[in-house]
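As structure tokens, here come the structures.
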Structure P
Amino acid sequence: MTATKPAAEIARLDATAQAELVRRKEVSPDELVEWGIERIERLNPELNAVVVKLYDQARAAATMATGPFAGVPFLLKDLIAEMAGTPFSEASVFLKDHVSHLDSALVTRLRSAGLVVVGKANAPEFGMTPTVESTLYGPARNPWDTTRSTSGSSGGSAAAVAAGLVPMAHGNDHGGSLRLPASACGVFGLKPTRGRVSLAPLYGDAASGLAGEHALTRSVRDSAALLDATCGPELGDPYWPSAPIRPYAEEVGRDPGRLRIAYTSRTADGSPGHPDCVRALDSAVALLTGLGHELFEADLPGLDDQVGAAIGVSIHATVCWIVQHWSRRIGRTPQPHELEPLTHAYWQAGLQVGAGEYLLAVEDLQRFSRTVARFLTEYDMWLTPTMSTPPLPLGEITSTPDNPMRALERGGATVGYPLIVANITGNPAMSIPLHWSADGLPIGVHFLGRYGDEASLFRLAGQLEQASPWLNRRPPVSAFD
């Protein structure tokens, strides 16, 4: 391979393979970055996945890039992770002119790994909807069908990775926000154990530990190697799970052993998911059985009305905290027109949550976490479809001033499987792209693992990736041709 090869040839490679070309001196970091920029410029008008372009900074950074991913182009999601001197709005009109003055610890570690940030990825306002359709930036479009949602909230990152603009991109997850768009866009998405990736310096935990940081990737090995590069505590972090016994990259390809995996096609309210999602689950169960694992049909215990009410209190309190956090930072509260209807409604509801009510909700969620922990002493993992419907058409999961809860109601139809359990408990979880519908839409399956045990997830994911490869699947809008 030479530096004169087209960008499409590089785009087909995952981040690990691109970095290997740099190590072998077959390409330079500068060239990887330029090809990434070319792909964004060519395809982003169709996808609206990248909303802030940082090309000048990227070119300068490429000249100094060292580390395991030297020169690999990367996107930051426009949420939580900050990069000094760059626009940072969290997709809100309220913050449209804000510029970050610091680097998050995660960004420092990404740079140390050699990754080069070429832009910011699209997201919904403050990450609060399972779609990416903010007033500020407009909709991100799914590369498998540009009339459909990417899901959310890391949908801009997922679309960019699926289409090959970049081989991997940052995302975060408060209730499924890495795993839902991984399913909708046909990529791999892992939410690590609580505290595995530090939220320093601004946050000890986010939303009482529900939020976590990682990435969307095309390959399992990229996700594992990136977590190796970014995990570990910063001084003063409130908690830190036990360190892995070996690098996560070494888990990919290891025999996962004979696992006991519970599964269900029933959503949290007991109804079945969309037939395409149930077919994805059935296919995964057959594949896993063929690989020698033991499968048991079982619902997750403890998901009662009290837990549901506690989740609602937590979400309201979280949005209230977000608005108050930013009001303090920029020195004023938002005007009504500066927040989207759903965010404004959540904020107002959060203002009514008392301290005692909030702590009772935390107590209820922690008690539920113990129920899940007991369940996972009997089984190694819990399997469901990731989404309860295929990606919906754009415009379905939006609110209006007259109906501010419309996005919640419509979005709820897609998130019937309780991915938020992993956020409540702090357990790691992943979505794997193992199935495509007759309409050509990706449908992921979801595994909830034990606390602190990303290793088992990576071993199983590597086995499934080998048994049912997805890397060569190409959406209609992509850089792979």
Structure Q
Amino acid sequence: MTISTATVRWRGWPLSPATVRAVLGGHGILGLAFAAVIYLVCLSGTLAVFARDLEHWEQPRAPSVAAIGAEQLDRAIAAARRTTPVGTTLYVTLPTLAEPGAALVAYGPKLEREWAVDANGALVRKATPFTDFLLALHIALHLPRTWGEFLVGLAGVALLSSLVSGILAHPRIFKDAFHLRLGGSRRLQEADLHNRLGIWALPFHVVIALTGALLGLSTLIVGVLAMLLYRGDTAKVYAMFVEPPPPVNAEAMPLPSLARLLAEAQQRAPGAELHQLTIERAGRADARVTITSTRLRLLVPQDTTIFDASGRVVKDQHPRDLVAGTKILGGVGQLHFGWYGGSPVRLAYGMLGVALCVLTSSGVTIWLARRRDKGRAVPLWERLWAGVAWGQPLALMLAAVTGIALRGAGAVLWVWLVASLLLVAGAAALRRVAGGTIGRWLRIGLAVGAVSLASLHLAMVSADAAAGLIDAILLAGGVWLAVPRRKRSAP
């Protein structure tokens, strides 16, 4: 958040004006150092909230069942096992009242496949290249997983630190909470919008930054705990949160009856709704079947029944068995992505995510405007930031067009990467063009891209009402972006 320290006059604020100036300086430097990464992570994360909706938009004719029986599950699992190596882990998501549709994921060290399951238990391969690209971009920036998650975690730490320093540098935070100067100086308007978005949605911003940092830095956190507590043995740290695997036994052994396992899990968790079935090392004597269930008004599935390869219960855990810390850790991912509570929660996360993107972008814009006011303008950085702030939405739009047109995940990644580099390099090369002008050009390009994407999708994909709603939003957004903005007075 932004404030002129010359206006610090509130005697009740615990920090002196000199300290406020120092905090404000650190706030600006920290924000600039990670601004582009934070903005990209926030932008991709806002879209990732709607991952399920985007999957349906990309493949609207994929089967979506309201319920599925044990016989159909057996058929789907058998089909998946025929096409995957022995010992592959299978994750089956069961349909619920809030989220219809059954899905099956086969995961191994060098394998990851995902299918939708129809009412007869047949597998339909998922073809959602843009959504897959988007999730990988947000989680690890398409870098090697460990390094990418670490960088995203650092972005979360930087965002959290910027929020805290922004609050500390704003002595009039409560008095100015509803003070918004519109229609006058552009810099003052941007500063007020930046501060109001930061204050009004502060709880959301803090939760997103904190949970993102925890998720991204989880590997580092585990490593530190292992060194401090178990002489570097990370397996013992993971055992605190995850049931350790049984002793290795690669002898062939058929899976027990899923119908019996599902019935017993449901009997042990009355009032809960079956949610996920995980089969580890399927077809071996050391196989393990884990069944989790959901309950209304609980953030995460907390009813868990684990069976061994013979169908014997080896662990039975319910909400009453969990301490508060375990429940909180289990909800970190759900809180971060907003994948709970259905469409209303996703819409709220989407709007708040847009506010966080504007907060990040406007912070850099205000810093650049202040430098210009003081006679220390940096036009190169103004152009570069325009290339990032408006270029990234455009690059993602081009990636989505590629996903619909070519259906290739690799092509989507390369189009986004090349477009990102060209847009930033082009902005830097246009030395005689102001950053604001480049931003307007890119906004028009984004408007054309939104209309083109919706038109292409309607022409190439047989969309239903839900998918058509996204096309309507794209068309409306394109028209809104194309409308010329009223010129505001100079700073």
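At a glance:
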| quantity | calculated |
| --- | --- |
| At a computed 3.5 (distance in nm of label points 7 Å out along Cα→Cβ at positions 59 and 139), which of P, Q | P |
| Origin of the value 4.8, where distance in nm of label points 7 Å out along Cα→Cβ at positions 347 and 459 was derived from one of P, Q | P |
| Mean projected area of the Cα convex hull in nm², for residues 211-354 alone - highest-scoring structure of P, Q | P |
| Among P, Q, structure where FRET efficiency 1/(1 + (r/R0)^6) of positions 395 and 427 (r between Cβ atoms, R0 = 30 Å, to 0.05) as derived comes to 1.00 | Q |
| Among P, Q, which structure scores highest (criterion: FRET efficiency 1/(1 + (r/R0)^6) of positions 307 and 379 (r between Cβ atoms, R0 = 41 Å, to 0.05)) | P |
| At a computed 22.0 (Kirkwood radius over Cα pairs in Å), which of P, Q | P |
| Parent structure of the calculated result -19000, given that helix-only ellipticity at 222 nm (-39500 (n - 2.57) for each DSSP H run of 4 or more, over all residues; to 500) is the read-out and P, Q the choices | Q |
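Readers should treat all values here as calculations from the given coordinates under stated rules, not as data from a laboratory. What you are looking at is a predicted structure, and each value in this text was computed from that prediction instead of being measured. Cβ atoms are built from the backbone, for glycine too; each structure is taken alone.
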